[in-house]
Structures are given as structure tokens and as C-alpha cells.
1. Matching task: 19 is the computed value of relative contact order in percent (Cα under 8 Å, 6 or more apart). Pick the structure from 1, 2.
2. If you work out distance in nm of label points 7 Å out along Cα→Cβ at positions 109 and 141 for 1, 2, which one comes out largest?
3. Which structure, out of 1, 2, was Cα Rg over 2.2 N^0.38 Å derived from, given a value of 1.11?
4. Which one of 1, 2 has distance in nm of label points 7 Å out along Cα→Cβ at positions 53 and 69, as calculated from the coordinates, equal to 3.0?
5. Consider the structures 1, 2: one of them gives 3.1 for distance in nm of label points 7 Å out along Cα→Cβ at positions 45 and 133 as calculated from the coordinates. Say which.
6. Can you rank 1, 2 by distance in nm of label points 7 Å out along Cα→Cβ at positions 61 and 149 and just name the one with the largest value?
7. For mean count of other Cβ atoms within 10 Å over residues 37-44, which structure out of 1, 2 has the highest calculated value?
Structure 1
Amino acid sequence: MKRITEKGFSTGFFDAEYLKNFPAGIVRKNGKIIAFVNIWQGSEKEELSLDLMRYLPDAPHGVMEFLFVQLMLWGKQEGYRWFNLGMAPLSGLEEHALAPLWNRLGALVYRHGEHFYNFQGLRQYKEKFDPAWEPKYLASPGGLILPRILTNIAFLISQGTKGVAAV
């Protein structure tokens, strides 16, 4: 429906063989599956998380929120300590004049890169669950190697050149 290619590596992508390895959260309407997620269960019930999320275009508004809340409640009942909503890439970067160049560039991509990735929408969606945000960092050598590293990450996530070009 969104006319983008399936991503991969750091984001869930549809692969029936892969999905067979995990439990799933499912929403049915009149016996028909209208939404699902596959569930990652952390060791020692420390953390519960989701990978792939899909819903039908005609599913009721809010079906994914319903599924998330149901899984959070189930996880709590099962004794999980945390429900991990995942990352919100590039959000929260400093933009002021004294911020490092890479922070300012990342913030620029966050504000204007919606064609390539729903940065702001993802953050806004997760924000409604009042998460405890934790910063994540990418360590790299200094200099101009960072654009190459970020390009390689984009290729991994998009499953190659075709996926990056077809966003």
C-alpha cells in the first residue's frame, strides 16, 4: 500500500520461512486475520519486542495500537520487565549552531528525509506509548568515512541497491 520495497536486516521484512520461527500476535475480524506481528522474546523474560508488523488496508483504524497494547498486557502477565518499541532513528539529535556537524546533518535528514523513511511519523507513533527513550550510538572512525558507513547501512536495510533506489 505504501509503494515501498520490503526492508531487511534491521527492520522486519516478510519471509514466511523466517516467520515460522517465532510466535505471533494476531488480530482477527470475523475469523479473518487482519493484522499480525511476530514476537521476539528476550532471555529470562527481560524484554519483549516486535519485529514485523503488517495489517490489511481495510483493517479498522487503531488495529496496531490495539495489538501493541494487548501484547504489552500479555507480556506483563507473563512476567516480562520491558516492552521494547525499537528505535526512532535520527530523532533527538542536537540542531543548534554548536552541535557537531554530523548531529546537524542527521537532524536535517530527520526533518526532510520522509521520502526515504518515515522518521518523524515513527517517533510520533511510538511517543503515544510514553516510552523511556535511550540514546543509541554509531561509533565510526573520524573523517568522511561516515557517509560511506551510512550508505552501507542503507544498502543492508534495503536489501541492496535496488531497494535503496526503489524507496
Structure 2
Amino acid sequence: MIDVVNMRFMGGGAGHGPSEEPIARQMEQMVKRQERGLIKHIGISNVTLAQTRVAREMADIVCVQNLYNLANRGDDEMIDELAKAGIAYVPFFPLGGFSPLQSDELAAVAQDVDASALQVALAWLLRRSPNILLIPGTSSVDHLRENVEAATLKLDADAMAALDKIGK
């Protein structure tokens, strides 16, 4: 049995984003596999809030994985709704993806807390909501250490307010 399978919906959304296509047929297949004991938990990826609600009506969903970071904040409402339900939210491209996050506000906060801008971006995500589960990519042990250190950064209310403005 596989513990968690994330069903990635490949609608026709712009870039890496979802599209509002029906997902019931694919979800039915996931539910059947769960009922047969092939998978323990179902996660979904690249979905809209409406699709998430449909999926949750069909099965217990343990996580949602979508594009989200300081600059791409389209899932704010979804994150809050999932947090109330105790469902993990896993942002992909938490550091911006192929174009790393850059902004004057981010650089200023990073300087104030004596950290890299990317550490601050990860710290913001961790502080954004308790249900956010980060899986930032890395290519070296040093980069891994830097990512882990982001969890120890203290961002005060002023820093959070400055960072919150980036995605709005």
C-alpha cells in the first residue's frame, strides 16, 4: 500500500496553474484504488478551490499541492479553508521556481533579520499558516542547511506586513 498519492490535475490552466475542468472522473478512480487498499491517503495537486471542495465531498483529502509563494498568492482563501479542516497545503515553487523571488521589500526584511531573501521567503510561508508543509528543493548540503535555518527566523508583525504586500 502507498501511504499518499497526489493526483495532479493537468487542466488547461495558464502556466502551472489549474483550470476549472471537472475532476470527478479522476477522483472516482482514486477513490476506487483507495477502497481496494492500494493507497492509504489521497492528495490533490494543481486544483482550484471549487475543485478542492468537489474532491473533499468524494473522499478525505490529506493535502493539496499548488503553486504558492510570496508573489503568487492566489490560494490564500484555500489555505485558510484547508487549515480549518486540518488539511495540509504543500506549495510548489515556494521560492519562485525558475525565477527566484526578488523584491525590495523581501531584500529589506532579509537584511533586517540577517538572513538570505530565500530564507525569509520560506520563513514567511511557515508563519503564514500552520497547515503549510514545505518541501523546498535543494542541490547541496549547504543549501539544505540554509533552508532548515529558515524555520528558526523570527519575523515580527512589521516584517510580516511588509512581506504580505508583495503578493497583493
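Where a number appears in this text, it was derived from the coordinates with a stated rule and is not lab data. Computed from a predicted structure; not experimentally measured. Cβ atoms are built from the backbone, for glycine too; each structure is taken alone.
1. On the way: 1: 23; 2: 19.
The correct label is 2.
2. Sorting by distance in nm of label points 7 Å out along Cα→Cβ at positions 109 and 141 in descending order puts 2 first.
3. 2
4. Working: 1: 1.4; 2: 3.0.
Value 3.0 for distance in nm of label points 7 Å out along Cα→Cβ at positions 53 and 69 corresponds to 2 out of 1, 2.
5. Traced to structure 1.
6. Structure 1 gives the largest value of distance in nm of label points 7 Å out along Cα→Cβ at positions 61 and 149 among 1, 2.
7. Of structures 1, 2, the maximum of mean count of other Cβ atoms within 10 Å over residues 37-44 occurs in 2.
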